[in-house]
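Right after this note come the structures.
Rule-based calculations on the coordinates, nothing more; no lab input. Since this is a predicted model, take the numbers as computed values, not measurements. Cβ atoms are built from the backbone, for glycine too; each structure is taken alone.
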Structure P
């Protein structure tokens, strides 16, 4: 998914399944914290409210990019293990039972779904089983060799699943571990124990300085901008009202309130640089930075790139980046000034296509009825596993060209188009179709507007791979 999943959406799904008598089938909530773009959950609140609905839920937090946050007193509480430590302490207090009992009295015997969605739910500490897993790709934000990753565990029932846990790890990794990678993990751990707080504080300071210099520069800011909290997170998820980290009116009190209360927080080290007003799509701009200036990027979008500060950056990196952006902006200024009206018209049209004429991201449609146990049920879940393996049977699959009239005819009059694959445009690398999903006009329109070169699960020569009806 792009961005984060609102807590209300998660609660709606759990409550709907509970009403249908299917809550027992939900075993785990799996969320990415923080996302590629820097969206950070209120991990404690998510776990508290979900445990209030189902006390034995397991939580898997993918914090591949967020491992460094343990060494920030401000950000640690937003990590899975930071929240787990607080929850363990808070649920052990007598006040936790009192809070639950008082809420039960206030809610009554049969509270409506609307009431439950509007209430900040508290769990029954006597029923809760804290089972929390957190993954960290240490190599992405600390000093480890590539693929140096760890899994952190806070599971009261771990002794009962430890053998299965290790079996699962060994299924996907080697039983003959790479000693160099393990040694680098030990080095990274020791470095962070000794220097982590200072290194992370420096990374945060670097990112804030980059934001300030780019957005306040008279030439750069005409074409480029690091998007603010307000532009990356809708108002309804920022209860504190914090719009921009570099707002001169922001006090420490407001910053701490944001970290404590906002449903979503923006990781300061992740900077989404908008490049659409410069006439560059993300991939083109990424290639320019890499080939001409030796600046390497990790992620792009249609009209932005992602910059990230880390424990290795220095102020000289700020100077290099600003000089490069000044050079590019000045070159644009020269071209716009010296070329004729025709050039300016083409440039304006290019900017309009990148900034305003964007493909609308399609929502998940539904699974085809054959992959749903009850096609009349008001839920979206389905048997993705069966659809995935059905696609291995070539005789049960067909292909349709993305721009064909036959595809348009099928969308209008049937039979239903059912995806056989995960279809994942890269960047950014999130699926817009999964096996067994019904393909809608909205999805096809999005695919036709995509201008990325790499789409996993889609062969342009063959077309969309479909499961026959």
Structure Q
């Protein structure tokens, strides 16, 4: 080939290279490979004193092809998925009332335990109720009967306990605590059963008044110095409860969002508030999401789909696959765990190990299915599992014995902490798998480049394993009925 022909070939190759676009997104945004040297290990384990306890460090060494008899957890930090927003709990009336009964010393202990990332478990996300819910001492609302213009709207009821409590939580979280708000029921006079409780439906003539009610609440709280990050349309819209509740079919929720709530938020300069639909169990989540998000007008207002875990108590029935189906079908929307707790409180069960294991099992699988934020239910309850105006007493990660003034930490607190303390807002989930079904795992890479791996063992076996990443491996021990967080 003469020099002129060679010049033409090189010129054509250069032009083609400038005009072509890479098809691999990883090639567009290369991720620096993780070169692990050592790992910090934190352990909580049954029948031990280990509670989020840092144990000895593990050193990584070159590791080739594992063999069948080696138990391994494999992490690939190059493959990234959803970005985390936060982990936290609900700041309910019940929690606020119990908090107010504590001494100043116990209050400080509580706030440190939850919101201090070094001394506690670093909560950085929150939920609260719009008007009363089951975890309120009484039923109440914010407007006078038949006031469809909402001229009487006032959150004075919340100023005694809940608003001061939320302000202290925000301060303890160093001034940043994304908060979403949820209604349990419209005012009784807006409903066809004329009752805050026992389900019922929103009367069509009050669609706009009810949409305006969300705006009024958000403005009232923000005027008190409590920023509102987002809101859900209706707590548990398919449950007729003996407490505050209201029924919306999928079509009714879609049309309310499309024609009233979505436009009303935008008209009032609240288009940036994250609107969460469904806010109920995993069992019907795909059916609900397909109808809500199948409508392009409704979908443009909906930021994400919220879900609870009350559809079942058995592991095989927790229906995580339904989350995957939603994530696959609507990848531009977000999954948020908006509520979960263990029901039927008994003081004799506060040390029951199953409490924490339910949290660990749900969180590992919810995150692996694409969940971006995870919210426990009541952040604090008393020694009865309340207060609760309908006797629906439940467990919280922390209970206060109001007779002694002491805080009681269930192992749920520590299990949640294995995630909330180490997985930071902005972290991306990365690929993680195990070669034994007795170990379950999830992993994230934090904005600072540190890799966080959580390994759950629900079995009765002690399982030494190799944590494998970037061609290296470190030895780690998983104790029976334990949860481990490894920081690389």
With Kirkwood radius over Cα pairs in Å computed for every candidate in P, Q, 24.0 is reproduced by structure Q
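Computing mean count of other Cβ atoms within 10 Å over residues 261-268 gives 18.1 for which of P, Q?
Q
Starting from the value 23.6: which structure in P, Q was mean count of other Cβ atoms within 10 Å over residues 333-340 calculated from? Could you put the intermediate results ahead of the total?
On the way: P: 10.8; Q: 23.6.
Clearly, the read-out refers to Q.
Mean count of other Cβ atoms within 10 Å over residues 93-100 was computed and gave 13.6; which structure, P, Q, did it come from?
P
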With relative contact order in percent (Cα under 8 Å, 6 or more apart) computed for every candidate in P, Q, 22 is reproduced by structure Q
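When Rg and Dmax of the Cα atoms in Å, for residues 61-156 alone is calculated, the result is 17.5, 55; to which of the structures P, Q does this value belong? Let's see the in-between values first.
On the way: P: 17.5, 55; Q: 23.3, 73.
Structure P accounts for this read-out.
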Output -13500 (helix-only ellipticity at 222 nm (-39500 (n - 2.57) for each DSSP H run of 4 or more, over all residues; to 500), calculated) maps, among P, Q, to structure P
Output 20.5, 61 (Rg and Dmax of the Cα atoms in Å, for residues 133-292 alone, calculated) maps, among P, Q, to structure P
